[in-house]
Structures are given as structure tokens and as C-alpha cells.
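Engineer: The next part holds the structures, each set out as C-alpha cells.
Every number here is computed from the coordinates shown, using simple stated rules; none is lab data. What you see is a predicted model, and the numbers here were worked out from it, not measured in a lab. Cβ atoms are built from the backbone, for glycine too; each structure is taken alone.
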Structure P
Amino acid sequence: MLGNAMPARTFLLLGSALLLTTAALSQKSVHGSAQAPSSTAIVPGTPWRAGSQSLQAHSGGMIKVGNTWYWIGENKSHGSAFYANSCYSSADLVHWTHVNDTLTLQKTGDLGPNRIVERPKILYNARTKTYVMYMHIDDPKYAEAKVGIATSPTVCGNYTYRGSFRPLGFESRDIGLFQDTDGSAYLLSEDRKNGLRIDALSADYLSVTKTVAMLPDMEAPAMVKIHGVYFLFCSHLTGWDTNDNQYATAPAPGGPWSPLVNFAPAGTHTFNSQTTFVIPVKGSGGTSYIYMGDRWVPKDLESSTYIWLPLTISGTSVSMAWHGRWSLNAAAGTWNPLP
């Protein structure tokens, strides 16, 4: 979430050209429903559906189990306060089915009425055979600044909530998770007073052991490893306004990290979106990396849309161009622009 005094959402549109483009496209193709089943088109900024329902997985994360993708995110169908963390499945990253609400509104506690539960992310711990969910936990004034943990033996099951805490005693708002190829895992945590932390997790992923790196104060972190290089994507803190999100690279999670630079054209405000996750899509024809962003509508969060765009990566350089309509072949790990 974007924010200074309070993490926030954003909804400002880029301009008349982009407005006309996305509006015209939305009349022709609604992602996941109006398209024919064989369609692989992704139309950023238009409504996404899961069957007959609006797809509610804001600020979410992605995990692949076998040949199935699972998207877990915030269900905002009842406004800004916590209602549920919903889980959807897909075989192709285009057509989605609602599976379960992994966490739901409770009578009291962190998951009770008027609570803030944001940016759920999930890792699978092979050692304990457990799916571990981290999320931002807060009160309506964003004063608690904690992380919450929940676990489940299945990816889209009913998660058991284990409580919340401040990692290593520090504030934590927007969070991300990263799992390295050796099974080690890291919490990416925005600590308003100190900066963006990269904290190592314990072997069971249920606690934080130490801080391995500290970057300038940014939020909405997402990390991916590509050919031995670590890429960290994040957003500035600019209240309700969008901004040009940036990225840095390092040879290890502990750094040293390069200076932060833009990956979308300057002034586009990351095509009016905020980073939430980067999906590696590995297939028979190669590997593509897909940027997942949220385009927030604060006065009607249920109607907030998703911005998915392919990243172009060369060495340690990343760029992202606008594609009003593009095709993803998840089995091949390839994508193509569409008219």
C-alpha cells in the first residue's frame, strides 16, 4: 500500500490516451469470463473474473503446485477492512477458479471487525510440509505495524492463524516473501523509521532470525532470482498518489544492493500501478517474468483492477513497456503482444 502517515491505495489514471485504450479494450474482452476458453489474452486494467464473480485477490502472491497456479490475495468485496484472503487456481494464469477463502472474518482479534489484513504471501516449507502465509496486520490507524502468520497443510485450505508480532521488534507494514533455491526464505518488510528490511526467516519459516540487508525506505516489495542475480522491486511512499516504482539488484539477499532505478518509463507511475509480485513462468520454450501490480480505486476497492505486464530482463537491467493486450503461454513460458 502506498503511504506516508498511512499506507494507501491509488487510483489516478495516466491520461486520456491510456483511458481510451483501456476503456475500449474493456468493452471487447473481460479477463477470465467473456473470452473464449482457449483465449490466452491478458488485458491490464480491465475487470478480471473467476466464473461469474469478480476476482478478489488484491496485493496477492502467486505459488505453483504441480501444474497448477494459485493466486492468494485480499478480498475487498466488503471495503477496506478485513473480510477474507481468497485463493484462486489456474492451469494457464489466465482463466481462474475460486477455490476457498483461506482466512475469513472472525468475531475478535487480528482478523476481527475493522482490522487491516493486507498483502498475503505464501511459501511452502518442504521440511515441515506446511504452507506458511505472512501478511501485514494493523489497526484502522496503521499504528500497530505488525506481521501475522498462518499455516495450512494445503495451499488453498483453511489456514490456522498463529498470531502477529513486530519482526525483531521493528515496525512492519507492506511486506513480501522470497524463497531462495536452497530453501532459505526471507521477509521483505517496510519499517517506516529505518527503511526496507530484508529479514532472514527461521528454518520452519515461522519466525524472523536476523536482518541481512537494509535499503532506503520503500514499500510494496517483491523479489525474484534470475540467473544468480537477485532483483528487488518496490514502490516509493507517496500517499494516495502513484509513483515510478523502482528496482535494485544484488549478488545475494544480503547485498551489496545497487542503487534503485526505474523499470517502467519515467512519469508513467509504473502505468498507474503498485508492485505486488513478480511471477517466473518457466516452460518448454523458456522463462518469462511477469510483473503483478495493483491499480487501486480507494473509494471502491472491490473495483480495483490488476496490471500484469511482461518484464524485459537483460543481465541486471529491467524494463517494462505497456501492452494494452498481450498473450501468455504458460506451458511454453512465452508471451506475445496482441493487436
Structure Q
Amino acid sequence: MPTPRSQIIHLLEQGVIPTDKTDAALVVAGITPDAKAWKTFIDHLLLWLGGLALAFAAVFFIAFNWSEIGRMGKFGLVEGLIILAVMTYWKRGGQAVAGKVALLVATIFLGVLLALFGQTYQTGADPWQLFFTWALLMLPWAIVGRFPAMWVVWIVLINLAIVLYYQVFRGVFGLMLGTEDSMLWLTFAFNTLALTAWEMLSKPWPWLAERWAVRLLAVGSGVPLTWLLFYGIVDQEKGLALAGTAWAVWMAVMYIVYRRKRPDLFMLAGCCLSGIVVVVIFLGRHLLEFGEAGGFLLLALVIIGLGAGAAVWLRNVHREWQS
């Protein structure tokens, strides 16, 4: 369906809307925010920034006054802030912005409490256990809160736990060998699964229909896979066939879904970037063996050409969607 922006452009081209009435038409169509929309945006922005500033201020206050504050004082301060944030969420409600901010701040304070416990009692736990426990304990809040920022935080914590677990054990429960790229395969699999589940659940649960979160998950899925293919191209013995096959399938699925099913220009742009990176790495792997000067010049020309081609293609796709 044509967007309001494309409709306004069409009416301007047809002369239906006078040129001097363009600003008014944009305001009426909701393309340009009015004073009320700007006020709401600034109010929400300051509320989010204020909540995050309060959370990090508490962290820095405890860290700076570590020797001056006693053990019970530290735990009492953090636990009191958690209770205060949860009570604010309960009073404001889950649909209000203030309630969402309070729940996110409570989640941050929960991580501070776990870090404080580990630092105070020196439990000997590995760092990955902190983030995994943090994600496990905040899961009920994410389910109750039902807003994307909480689930993004949960996914980020799981990713950190995976990375830190790999650094300690170099494998996953004996199922994966201690290779250098096993961590990338695991993060790619988890983020791809999260992206698929998010897209499937966004229709029955409209509160998940936040495109910034979906795009962030797509980045978390595409970056490790592109890096895996980079390893495979540079070192032919490190699973080039497997990485290349997985990358080709991922690119095809992304194209079909976000070109036909759920049009999203950001996703297609990310696929173009991944393709350019892979092509440049492949050419660099073979061209630089015959001379650096000419090879770098050719790579520069290839990058310019591929970038320009991708930009033209994306612009044509965008115009097709707008028509």
C-alpha cells in the first residue's frame, strides 16, 4: 500500500497540493511531527535517560565509595533501589512509559546486586554465571513487562554468557569442539532462533512489532555468520564449505522474507553489506598474492562499484515499495 509520504509526493507532482501548502500537508498527513508530538517525544526521551542515569549513578556511587560503605550498607542500598523501582512499576502500570522505565531500572539494579554479591563474598563463580543468572532471574520480569527493550536486554545477556562460557570451557557441554569459531556458530544459532521466534510472535503479540529490535537481532545473526565465512575464506581448512552454505541459505531466506513477505529496507541493506564484505575478502585473499599495489587498487574499485550498485538497487526497491 502507498505510504502517506508517497501519496503526498504524488499529489505535489500532480499539482493538487500547492507548493506553499507543503508544510501544512505534511503535518496533516502525520509525516512531520507537530508540537504535541515533539513534546511527547522529548518527555519520553528525558524519562528514559533519567532512569538510566539514576541506575548508573547508583553503580558509580557504590564503586567510588566502596571502602567507606559497609557490607550491609551496599546491599541495603541496592535492594532498596530494586524495591523502589518495582513499586514504581506496580503503581504506574506496565503500559505507562514510567512503569517500563522503572522495570528496566530494576533489571539493571538486579545485575548490580549479583555483581555486588560475587565481589563481596568472592564465590569463585565464573563471569559467565553472573550474566546467565542475571538473565534467568530477570526472565519473569521480561514476561510480565511485555515490552521489547526488556527482551533485548535478556538476549544480550545470553549472548554475553555464551561468549564468556566459551572463553572458559572452549566448548558447550562436550558437544562442540574447542575450535576458534565454535562460539560464533553458537551465537549465530541463538540469535537466528531469537530472530525467527520474534518475527513469528510479532503478529499474535503486537507489542513485539518494534522494528528496531528485530533489526538488532538480524545484526546479531548476520555479523557472526559473516565472520565465520571470513575465517573460512582466509583459512581454507576452517569449514569454508559449511560456512559458505549457511551464509548462502541465510542470504536467500533474508531476501525472500524481507523483500517479499515483510518488506524492510534495513534488512536488505545489511545483506548487501554482508555480500560486499564477503566478495572483497574473497578477492583480497587471491588478488593480493600477485602484488599489493595493483591488488589494493582493484579492491578499491570493486568496493566503490559494489557500494554504488547496492545503493542503486536499494533505491529502486524503495521506489517500488512506494509506488
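Engineer: Quick check on the output: 124 is volume of the Cα convex hull per residue in Å³, derived from one of P, Q. Which one produced it?
Structural biologist: The read-out was computed on structure P.
Engineer: Same structure again: Ranked by relative contact order in percent (Cα under 8 Å, 6 or more apart), which of P, Q sits at the highest value?
Structural biologist: Largest calculated value belongs to P.
Engineer: From which structure (P, Q) was distance in nm of label points 7 Å out along Cα→Cβ at positions 62 and 286 calculated, if the value obtained is 1.7?
Structural biologist: Of the options listed, only P reproduces it.
Engineer: Kindly point out which one of P, Q the value 0.45 was derived from, the read-out being FRET efficiency 1/(1 + (r/R0)^6) of positions 166 and 206 (r between Cβ atoms, R0 = 35 Å, to 0.05).
Structural biologist: Structure of origin is Q.
Engineer: Which of P, Q yields 4.9 for distance in nm of label points 7 Å out along Cα→Cβ at positions 158 and 262, as computed?
Structural biologist: The correct label is P.
Engineer: helix-only ellipticity at 222 nm (-39500 (n - 2.57) for each DSSP H run of 4 or more, over all residues; to 500) was computed and gave -1500; which structure, P, Q, did it come from?
Structural biologist: The value was obtained from structure P.
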